[in-house]
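Only the coordinates and a few stated rules stand behind these numbers; no lab work does. In this text, all values refer to a predicted model and were calculated from it rather than measured experimentally. Cβ atoms are built from the backbone, for glycine too; each structure is taken alone.
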Structure 1
Amino acid sequence: MVRMLEEAGELDNTIIAVTGDNGLPFPRAKANLYDNGTHVPLAVRWSAKVPGGRTVDDFISLQDLAPTFLRAAGLEPPSAMTARSFLDILTTTKSGRVDPKRERVFTGRERHTIAQPDSTAGYPMRAIRTRDYLYVRNYRPERFPAGVDTRAANAYRDIDPGPTKTFMMDHRGDPAVANLFELGFGKRPAEELYDLRSDAAELRNLASDSSHAQIKARLAAELDAQLRSWRDPRALGAGDEFDNYPYYGSRDTKDFFDKPATTKK
């Protein structure tokens, strides 16, 4: 595609954005709101307008791409868009932290795939990520985030199959693996708080630590205020409708839990 643009004489006047749709396909990563599930690469090239050779550390959400492209085309993003253009960041010559207003990012999850028993429900979460902290709200802590352990090939179905998942399931009783298995596969409390300055891997939940009560309260209030402004059903005491939406994936709930996994030659 780059070669075609170059041959057409349009390469330097074309915005090329390369990114990913989710984080790493491992336990406690993809389909979760920790950094390993939400942090994706983003590289942008537009030689006619964007100075290259820079690394920018500002928070960007993938939804910000739409208003950015509209601004680049000389159009005004519609008022219904809650995302923010980062065209000003692209066109500056600065590196590092450019826009001081981009100090936090919000993420959320409802249903990734069918993994809860006898239900189309998911595992609803919302989170706020700042420079120093990650605060996660789990709305249904009674559920298993990755799905139930059926002791079959489709166990913990919300985690992609692979050697890491298999190893952790096979060695869940080993002292060196047990805690990691619980973090990746077990139930979670209603609130999670991680200090990224001392715990970049987000493994030590400080939500019940009294010394972090003030920061937890502040982040929880900021998250709730933002979700209410967006009229997020979960923040308004609703949200069960998300659990009841039809699922149009490859298997329905009954097939998933009543039939063993099969393979085709």
Structure 2
Amino acid sequence: MKLVPPGSDVDEYRMPLLEHLRELRDHLVVALVALFISCFVSFLFAADIFDWLVEPMNLALEERGEGTMAITDPLEGVITYLKVALLAGGFFASPVLFHQGWMFVAPGLYEQERKVVVPLVVASTTLFLGGAAFGYFVIFEYGFAFFLSVIDLETAAVLSINSYLGTATKLLLAFGACFQLPVVTFFLARIGLIDHKDMISKFRYAVVGIFIVAAFITPPDPLTQSLMAGPLIVLYTASIGIVWMVSTKERED
């Protein structure tokens, strides 16, 4: 996995396949152990975590004036708590998961590039959790109220807790993934695919693309789409500065 400096012997920097697989195994074991422990602890507090997750919907139901969360299957309660434990465990273990991922990539970097592994782990974790937090505290508040507002008040809102959890999980993961934009652009710049001039010249197209992505992962109304697109545009703008500092792309002009 090591990159070969110009003029060096390729065999000197080649990692044997078995060694590479053993390294992958070791990182996966650490990641899975951390995830298991985090999920186990989260299951002990699954009821409290679920109450916290469902609070935005309960507030939306109160605003509507009627409606309730319901269990529609005998096993739905247990299955929901297991999913809550897995979701919470993944979030709590994310620093370890990101660290193991970057440590697996590190042998393929030059020595000076390995110094940024820890900052990248911190950045990836912070952005992921920040995106999920933004989705919960901002998008959920407006999105769920909008969803319920399109239903006739004469129609009772009886919502499956499992269905709600599935929707909430998809949105939280989507927000966390979208907020990885600066990390993605950092790597694209480091391998020479883009530079700051590319990002500036494509800014208008990026804005359109951001609004399209926001339309797919948020409720279908202009307010929540704008709430999602706004931070992504800010992150794209910040990424221009990051790319300007780290890009290796060579231009003839």
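If FRET efficiency 1/(1 + (r/R0)^6) of positions 95 and 127 (r between Cβ atoms, R0 = 30 Å, to 0.05) is calculated from each of 1, 2, which structure is the one that comes out at 1.00? Going label by label, the one that fits is 2. Ranked by relative contact order in percent (Cα under 8 Å, 6 or more apart), structures 1, 2 are led by 2, which has the greatest value. 1, 2: which one has mean count of other Cβ atoms within 10 Å over residues 87-94, as calculated, at 15.0? Working through the options, I get structure 1.
Suppose you compute Rg/Rh (Cα atoms, Kirkwood Rh) for every structure in 1, 2: which one lands on 1.01? It was calculated from structure 1.
With helix-only ellipticity at 222 nm (-39500 (n - 2.57) for each DSSP H run of 4 or more, over all residues; to 500) derived from the coordinates and found to be -7000, which of 1, 2 does the value describe?
It traces back to 1.
Ranked by distance in nm of label points 7 Å out along Cα→Cβ at positions 167 and 239, structures 1, 2 are led by 1, which has the greatest value.
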